[in-house]
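Since every read-out is calculated from the coordinates, none of them should be taken as a lab result. Small disclaimer: the values here were computed from a predicted structure and weren't measured. Cβ atoms are built from the backbone, for glycine too; each structure is taken alone.
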Structure 1
Amino acid sequence: MRASSIKSWGLAIALVAISLALSFAKPTFLTVPNLLNVMRQISINGILAVGVTYVLLTGGVDLSLGSLVALSGVVAATLAHPNQHALAVPVLVGVLTGTLCGAVNGLVVTHGKVAPFIATLGMMTVARGLALVVSGGRPVSNLGAEFTRLGGDVAGLPIPLMVLAGIALLAFVVLRNLRLGRYVYAIGGNEAAARASGIDVAAVKLFAYSACGATAGVAGVVLAARVTTGQPNAGVGYELDAIAAVVIGGTSLSGGVGGIGGTILGALLIGVINNGLDLLNVTSYYQAIVKGIIIVGAVWLDRQQNKS
């Protein structure tokens, strides 16, 4: 945990330094409207990153996040037409859709003994196909105002940001204060030792993948509310941004090291860099190059620290 804390402090310093540099290059960067825009931009990725933190801490990976966002959003949107259902119905069904898919991932990994990379890659394809089937290959529109309000603001604060804060706080409590959280770290640190000490490794991993799927469901619902449609092609590449935020935040790909605080800082760093490059009129092509370099650099640093 100490290595993770050191990484988090370094990341916080880097975030402040980059923000100061951008404020000098573009004075509009530190304005309240732009900072709120950054918060809106990182909310979806932050929600996904918090969820996949559970999985990475166990030493696994989840590549199906983007497709689960699309499927959950489409399912929620089909139930969110005006005067069709109470708000709770599309929200709960959307989140349960993601949770169920995450649980399937967990079962395939734990009981099917399929490598997480392959299991979640398969789910990525299946969920994307299901999203296209449910929507008929077209965006699901004509959503009720009550549902789309979830993507708006309350008292000047973005609702998606509030959702991210609530999910991050819950995950922080689980990982830092509950026995279940200690089990997650134990499995990622040494799965064989965790099993020998009596931990139900399969159950804990099932929880991790289910929680990851649940956050993807939440992200899908929030995204559908923000764009006012359920898009079957939404979420392409979101899993890479989420995993990048977690790894940049200090969570080891080998498992057992990391935390929610670092994950949020990683998501913030990616959001600030993306926003800054937009303000500097850097094209999306170069933004992709910068993001790729950051990801590779973070993984390289993780490997170097694991060697030492």
Structure 2
Amino acid sequence: MIRSMTGFGTADCLCREWFIRVELRSVNHRDMQVNFRLPEAFRLKEVELQKLVEKHVHRGHVYFGLTIEPHGTSAPLLVDGERVESYLDVLEELVAGRGIPCSVDMASLLQLPGAMKETALDEELRESLWDAVLSTGGAAVEALVQMRREEGRNLSGQLSALCERIAELTDDVEAEQASFVPAYRDRLVERISRLLEGTGVTLNDDTIAREVAVYADRCDVSEEIARMRSHVEQFRGVLAGPEEPVGRKMEFIGQEMLREAGTMAAKVPAGRQVDDVLELKTTIERLREQVRNVE
């Protein structure tokens, strides 16, 4: 079973007088990347938290947010007095000697960068809360993985339907292949007969046969059809396989499918077969777009 790279997970706990919350969200990404939003005291713990995430998540762009607040406190932010005073000093210096009235609204002043700061967490408190943070982070990761698994089930159904459509279109292209050479021979004979009418020149069957053979070789897509079927079976096998990171493998198979469809488009003559090959390429592109969300 495949897993999606899109998901969300959250968990929280109460450790003594501190409320801890971890929020994780992930989106598709070519590689594995984790971005953190942590209290200052926990910046040094990024490596350990990244290992916690990468133990269960193997691909995608993950956003990891950690919030630690005093329990029961509605305003966990404090005013940074030194920073606010520095802002006031700068303002006074700017207006000094210019005759500009200096009127400062405190609410606006507190919205300046750094005017408010989180409740201080020192190293001792960080270590005392670390086990609770790890436990909460692990629960959030499990919730994220579960959602990615559910999204993967939805993706699996869509990919399976697209794969089935690719197989059907491949069968249609093959079924139409058999009628091309006889139809071409009849058109060629008819055209040459009209051109030679009244000239006394006899139509040479060997020449016709050579021309038809060249045409048959040029528009033959039997090899491409065989490879396309092989790719479809490989894709189905990966789709039905055990839960593991298979996104890159699916991307490669989809790329090879598109390569074969492109070769078919260059070979097939005008008619219904062209329409089927164009739809085949469109369906493969849709499959590849969905595969970009697979872990």
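Observations on the model:
- Value 27, calculated as relative contact order in percent (Cα under 8 Å, 6 or more apart), assigned to which of 1, 2: 2
- Origin of the derived value 1.30 (Cα Rg over 2.2 N^0.38 Å, for residues 210-265 alone; candidates 1, 2): 1
- Mean count of other Cβ atoms within 10 Å over residues 26-33 from the coordinates reads 14.9; which among 1, 2: 2
- For distance in nm of label points 7 Å out along Cα→Cβ at positions 34 and 226, the highest value in the series 1, 2 is held by structure 2.
- In this comparison of 1, 2, the computed figure 28, 27, 17 for semi-axes √(5λ) of the Cα gyration tensor in Å is attributed to 1.
- Looking at mean count of other Cβ atoms within 10 Å over residues 58-65 over structures 1, 2, structure 1 comes out largest.
- For -20500 (helix-only ellipticity at 222 nm (-39500 (n - 2.57) for each DSSP H run of 4 or more, over all residues; to 500), calculated) the corresponding structure among 1, 2: 2
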